[in-house]
Structure P
Amino acid sequence: MKKVTVKVPAKINLTLDVLGVKDGYHELNSLVASINLFDEITIKPRTDGKITLLNKGIVVDCPIIENNAYKAAKLFIDTFGTYGVDIIVNKSIPVAGGLGGSSADIAGVLNALNVLYDINGDMSPLASDLGSDSTYMLTGGYAVIKGRGDQVEIKDIDKKVYILVITEPAEISARNCYKKFDQKKKSFKPTTEKASTALHEGDLLSALPHLKNDLYLAAVDLVPNIKHNVFNLLKAGANTALLAGSGPSVFGVFLDKKSRDVAYKKLVGLYGDNLIKAETVVPENGKFI
């Protein structure tokens with residue numbers, strides 16, 4: 001029986017500019033990149049209209065009909081009138097960590113079903129209906145995302161950036177983080193274009209001053225330990241440390257692999273499995289190997 005397996009990477013926001021609010025949504029401008037931390041999604045066709053979902057790896061604690069992988073499959077089937085599907089998600093991207101884990105599963109299921117049923121359709125409208133970052137996650141790599149995250153400009157950047165991710169057991173909903181951001185009434189100078197230009201030229205050192213996340217202070221108000229994790233990354237040698245999405249994960253940026261690995265050795269005793277070595281990756285021929 002035919003089956004399709006795809007790998008979808010986590011993402012990091014190297015910048016996140018909050019530009020204002022339009023039609024009830026926060027307008028963003030954000031330079032994002034894929035990292036080599038993947039969810040692997042396998043789908044198999046069924047002869048009926050049913051959808052089954054098996055999660056492996058990191059536990060996802062929600063009913064099946066609320067799982068984004070299930071929602072993606074249902075929307076695809078309702079849109080294209082295909083048969084059902086068995087879905088297996090081998091999850092390595094932390095849940096609710098700001099690394100795009102749920103959006104990755106949406107994108108992975110849509111891309112896999114597109115291949116399985118030979119639709120050859122544009123999955124962007126479906127992805128946009130299901131999640132703000134999901135349109136970007138269909139392709140991954142370096143991109144600038146705008147609007148509420150559904151406008152994607154792929155960037156021709158291949159600079160490898162070495163990072164350490166610290167995951168945090170607490171959870172932050174994006175809604176609560178943006179609400180706290182609004183309450184703080186602070187504005188920040190946009191930096192996405194300057195960071196994107198520097199990295200396009202392969203100059204991470206020049207990009208460093210422009211790497212930032214406008215949601216950081218709001219997230220710290222919700223989970224104060226975020227500030228402690230950022231401090232530890234900087235103390236261990238990170239050139240800068242940022243909030244991942246709306247948190248609560250954070251990541252340190254390093255100029256080279258060696259300094260990243262030295263910092264990992266300093267911190268692994270403190271964080272254990274909550275410390276992840278990673279680096280940016282770009283797709284090859286539209287796929288992540």
Structure Q
Amino acid sequence: MEMLVFAGLTPHPPIIIPEVGGPELDTAASTVTGMQEWARAAAAAQLESLVFISPHAPFLHGALGCLNGKELAGSFAAFGAPEISFRVANDWDLAVSIAGEAALAGVQVVELNTHSLDHGVLVPLYYLQEAGVTANLVVFGISLLPPDQHYRFGQALYRAITKSPRRIGLIASGDMSHRLKPEAPAGYDPQGQVFDRLIRESLAVMDEERILNIPEILADRAGECGLRPIIMLLGALSYFEVESVIYSYEGPFGVGYLVAGFKLKQPADGATTPATARMPQKGSAGDA
């Protein structure tokens with residue numbers, strides 16, 4: 001039996017891909033360096049499979065979607081770099097096991113008839129493969145299910161991982177606020193900086209409860225796409241004592257980019273009992 005051996009949070013702006021960003025790459029130099037350091041840590045874990053949670057995978061209202069097929073593929077053609085492409089085996093056995101555990105937890109998973117990787121996966125995958133990671137993939141999206149169900153899914157995901165013979169990593173892909181500056185793509189809201197600071201400070205000390213109870217209005221005003229993936233990640237990490245590593249944070253184009261890793265310490269009572277078991281409260285961010 002193998003355990004979860006790596007976990008991380010990454011942004012996904014295509015502009016940090018050299019072939020896409022070109023001269024703009026220097027503007028996000030801190031993020032590029034953070035991603036490179038983060039990817040080297042992932043490579044050191046000798047991963048065999050990677051579970052991605054992407055907010056840009058097909059979005060469902062009442063269930064979580066999972067990409068199917070023997071292979072998953074994608075490229076940066078939509079961003080002007082079709083020569084940068086990927087084709088990776090799908091660890092479908094692991095995906096089915098996760099779906100089964102999620103069902104037992106009361107969270108529905110739907111098989112999606114698509115093999116296409118979105119930029120929420122492709123951007124971190126670029127850095128991972130550059131660092132030497134050759135793991136198979138599993139890709140889940142997010143949904144309008146309430147945050148407590150996203151959290152329970154993360155816990156179910158971890159329980160499925162404990163039944164796999166492979167060394168597995170979990171990656172939550174998500175950008176922070178899209179409203180940090182007046183010139184930001186989604187416009188400006190001062191609450192965007194409040195949201196990003198709250199997430200960054202909370203993850204730095206692993207204050208899970210503070211994140212799980214972010215007011216819905218704050219998340220809405222921030223215009224984020226990372227909170228649900230983070231909540232799912234926290235569910236999986238609830239079985240561990242966790243030390244976080246913040247590799248970088250910046251918002252050079254008005255969107256917050258946070259790169260973080262998590263060092264996992266297995267609690268003494270084993271893998272079946274969460275070390276923490278907080279749930280998002282009614283009225284917290286993401287309530288549908």
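Odds and ends about this structure:
- Origin of the derived value 15.9 (mean count of other Cβ atoms within 10 Å over residues 51-58; candidates P, Q): P
- At a computed 1.00 (FRET efficiency 1/(1 + (r/R0)^6) of positions 19 and 75 (r between Cβ atoms, R0 = 30 Å, to 0.05)), which of P, Q: Q
- Identity of the structure behind -0.45, -1.04, -1.17 (criterion: log10 I(q)/I(0) by the Debye sum over Cα atoms at q = 0.14, 0.24, 0.29 Å⁻¹, for residues 187-250 alone, calculated), options P, Q: P
- Per relative contact order in percent (Cα under 8 Å, 6 or more apart), the highest-valued of structures P, Q: Q
- Which entry (P, Q) yields the derived value 17.4, 51 for Rg and Dmax of the Cα atoms in Å: Q
Every number here is computed from the coordinates shown, using simple stated rules; none is lab data. These numbers come from a predicted model, not from an experiment. Cβ atoms are built from the backbone, for glycine too; each structure is taken alone.
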